[in-house]
Structure I
Amino acid sequence: MDYTRLSVSDFITRAGSGSIDLRDFYSRMFKRLKELNKTYNVFVTLAEEHDILDAKSARKPSGTLAGLPVSLKDNICSEGLQATAGSRILEGYEPPFDSTVAARLKSRGGVIVGKTQMDEFGFGWASTNSGWKIPKNPRDPTRVTGGSSGGAAALVAALDYPHLALGQSTGGSLSNPASFCGVVGLTPTYGLVSRYGLIDYGNSLDKIGPIAGTVRDAALMLSAIAGHDPRDPTTAQKPPGDYHSKLKSSFRNLRIGIPREYFGEGVEPRVSERVWSAIKKLESLGATCKEISLPMTPDAIAIYYIIATSEASTNLARFCGLRYGAEEPIEGDFNEYFSKVRSKYLGQEAKRRIILGTYSRMAGYRDQYYLKAMRARTLLIQEFRKAFRTCDVLAAPAMPCIAPRFKETESMSPLQNYMMDILTVAPNLAGIPTISVPCGTAESMPVGLHLMAGHFNEQALLNTAHSYEKSI
């Protein structure tokens with residue numbers, strides 16, 4: 001059988017009926033995964049092939065995923081499979097437990113095949129800050145994949161076998177690589193998906209979500225992982241939704257808002273042109289489009305980096321060489337030992353963000369920076385809620401440019417790097433659901449249409465993205 005011709009839904013149907021020999025399927029697929037990893041550096045860790053084949057030797061797997069291959073971003077824990085969050089400081093760490101999302105995927109018949117490359121602890125927009133190998137964009141290996149879920153997006157873009165990926169976003173780490181690699185990246189509402197078993201970047205910002213080849217596949221993955229979890233008190237008391245079966249194509253009475261600030265300075269004209277063409281397409285299909293204003297957009301970068309680095313500084317304090325992660329021979333006092341371990345094993349960007357966050361939380365500065373940023377975040381959330389009173393969905397570019405070449409990123413300053421998040425940090429701060437869908441190319445590289453919806457309005461978001469995807 002030619003497995004490369006199977007869609008995700010085809011695989012699930014055939015595997016569930018027993019017409020696919022999973023031993024043969026995984027034998028061939030792992031050979032392909034190893035080839036792709038050599039070419040594009042998409043994995044930190046591949047699962048052991050013999051373990052998967054032993055576990056999935058049954059002819060008729062059960063569950064809604066029915067033996068489907070699934071990959072996890074390297075900061076999502078799966079029992080016995082190395083989880084480093086892209087950092088050398090966690091090299092060799094094998095969690096003795098499953099994250100909630102990993103457990104839910106397994107219980108539905110999903111097979112975890114490996115852990116994908118990422119920026120160290122999620123600190124980056126290009127996946128070039130990894131403690132391991134840097135993933136390459138399958139559309140053009142001289143270009144970045146986007147980040148921080150770059151390995152996941154590159155794998156989905158490159159792999160010709162049925163497969164779904166789980167990534168994670170703090171400030172845009174699902175939409176960004178999806179846009180650069182030409183795949184679909186779905187960021188759920190904060191609290192819809194459990195964070196238990198996630199190696200945190202920023203607790204009030206982190207969201208786990210799918211990266212897939214189609215909107216329908218992303219909806220299938222979301223249906224498998226969403227829902228309240230008593231082990232994560234930040235999850236909403238909502239029953240899990242079946243977003244996949246409720247997908248429909250309709251633009252009737254759909255109101256789309258176009259934030260003018262998202263087409264301003266810094267957004268490449270060729271990107272704006274592709275996104276405007278997509279918006280006109282939506283309008284021609286029956287949607288009503290109108291321009292709106294989100295005036296706090298320019299402030300979002302400052303708000304985000306104060307909050308995110310403050311929370312990261314707290315979360316990374318545990319990696320001190322005593323309880324978690326890398327260790328060194330104990331010499332000198334605690335501060336000397338602590339500094340030695342972190343200096344040796346943490347990357348430059350991780351150190352920068354720890355320093356920025358620690359400064360923001362210091363006595364005398366906490367009120368001036370962190371608490372002020374939190375108050376500004378509340379105003380930003382209110383701004384989005386006001387927009388959704390008259391709009392069902394917002395539409396904008398996912399990223400201000402196409403995927404840059406590696407050599408173009410080498411001369412960028414930290415501030416220029418942080419400004420790459422200008423279109424994604426505001427919705428992430430607000431905790432609203434977003435999705436990036438391919439909407440054309442520039443220089444043969446993908447451009448992403450970014451759709452946003454109100455809190456827990458994933459179904460309308462997915463329906464809009466699905467309808468657009470079917471129309472092109």
Structure II
Amino acid sequence: MELGQDLLNRIFAVALAKGGDYAEVYAEQTESESLQLMDGQVSQATLSLLSGVGVRVLCGEKTGYSYVMSREPEELLRAASSAAAIAESSSASHPLSFSASQPLSLSSSHNLYPILIPWADYAVTQRAEYLKRLETAVLALDERVVKVRASLTVENSAIQIANTLGVNARDVRPLVSLRLSVVLQANGKTESGFASRQMRQGVEFLDDQLIETLSREAVSQATHLFEASRIEGGEMPVVMAAGASGILLHEAIGHAFEADFIRQNTSIFSDRLGQQICNPRVTIVDDGTLVGDAGAQHFDDEGSPSQCTTLVREGRLVSYLHDRLSARHFGVSPTGNGRRQSFRHAPVPRMRSTYMLPGQASEEDVIRSVKRGIYAQSFTNGQVQIGAGDFTFYMKTGFLIEDGRLTTPLRDLNIIGNGPQALADISMVADNLVMDHTAALCGKAGQQVPVSQGLPTILVNKLVVG
């Protein structure tokens with residue numbers, strides 16, 4: 001149910017009654033359907049509905065936020081009053097002005113998530129049958145498979161964002177994710193593999209090619225682990241494989257470009273804007289306009305239009321990722337990066353789809369340039385310290401590079417380094433950019449939002465492998 005302009009005006013009047021500079025209403029209704037397959041049966045099906053409205057008030061440097069799981073006018077006005085009280089002006093407050101925004105209107109010609117086949121036309125029984133077909137494909141690939149688990153989740157979020165700058169925008173955001181895990185046993189050993197995909201699409205997402213791709217990825221990863229070994233650690237060159245290695249770009253470098261960390265002076269890049277920070281071969285962007293991508297949005301969760309933001313251009317740091325709060329602090333325009341998990345949360349600067357543009361070398365050239373090093377193929381979890389930029393990532397699969405060739409399969413190694421230094425140590429960038437659409441949720445400030453990342457094959461001259 002859409003909030004009418006008369007009700008919005010009443011909410012804004014209450015929200016600004018105690019000296020606020022800016023007020024915003026975020027209304028959401030998200031329906032989520034999930035199926036899980038295990039041991040040959042679709043054993044679990046869930047349907048959830050999340051609905052509510054959040055009200056934010058900004059007064060100088062102070063923020064007030066309140067939400068209700070209701071759309072009753074009295075409840076909304078009470079939330080506005082609570083947010084106003086939290087952000088109430090005082091003599092110590094220094095009001096800051098916002099730049100006016102034009103009301104948003106979405107054109108079908110710019111639809112970032114076109115739905116060819118609506119999910120409403122694809123029954124639960126059909127979704128279950130697709131999961132069983134996926135299991136059948138996995139079992140046919142390798143006789144060592146002893147367990148298959150798969151899940152399919154479909155979300156649909158109806159969003160309305162209105163603020164005192166004149167924005168009153170509505171959107172319906174789909175999100176579908178498919179996850180697969182397999183267990184293989186042979187000669188007394190057990191190994192597992194995992195694969196997933198996540199997009200903003202309709203039923204067309206579930207095609208035969210996806211079954212084949214995920215099946216082979218998961219089984220191949222487990223097979224690699226049967227054959228792989230570990231090596232003695234040390235500092236050495238590391239070649240990051242195209243695609244999945246983009247998680248290191250996202251975690252170790254991308255978060256440090258988010259402008260709330262810059263504003264708080266806790267990012268290692270806080271005083272580097274305009275400076276040359278890495279090889280001129282390196283250009284990094286954060287893009288919210290990729291059609292069907294999990295990070296795509298017509299506008300962010302503050303109503304700022306989505307865009308493609310260049311962060312590093314030919315090695316020079318040229319922009320941070322801004323929400324409205326950081327943008328007004330620095331006197332720049334928002335970059336469309338104000339994101340939130342739900343109406344229960346206030347927005348903060350977040351990445352969408354972060355990737356490095358391709359270079360001119362071939363992947364073969366990059367590998368041939370290394371006498372002895374590591375080819376990092378896939379990662380699992382890791383830890384990053386935003387302030388210092390130090391990181392540790394767990395490499396699940398990869399290869400040893402000897403005399404410019406991939407030789408021994410490797411597993412279970414830690415890649416340790418410093419984000420800014422690793423960025424500065426990139427010496428080669430291949431021409432094979434691959435976008436990684438793994439079903440990933442980025443966590444920050446107690447919130448999770450869908451993202452994607454991408455990377456061409458790159459050479460980092462030195463990282464610690466442990």
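Computed values, structure above
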| item | result |
| --- | --- |
| Which entry (I, II) yields the derived value -5500 for helix-only ellipticity at 222 nm (-39500 (n - 2.57) for each DSSP H run of 4 or more, over all residues; to 500) | II |
| Test item: mean count of other Cβ atoms within 10 Å over residues 113-120 calculated as 14.4, pick one of I, II | II |
| Winner on mean projected area of the Cα convex hull in nm² once structures I, II are ranked, highest first | II |
| Comparison of I, II by mean count of other Cβ atoms within 10 Å over residues 129-136 - largest value held by | I |
| Comparison of I, II - label where mean count of other Cβ atoms within 10 Å over residues 121-128 is highest | I |
| Structure responsible for 0.70, with FRET efficiency 1/(1 + (r/R0)^6) of positions 169 and 289 (r between Cβ atoms, R0 = 30 Å, to 0.05) calculated and labels I, II on offer | I |
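None of the figures in this text is laboratory data; all of them are computed from the coordinates on show. Not measured: the values here are computed from a predicted model. Cβ atoms are built from the backbone, for glycine too; each structure is taken alone.
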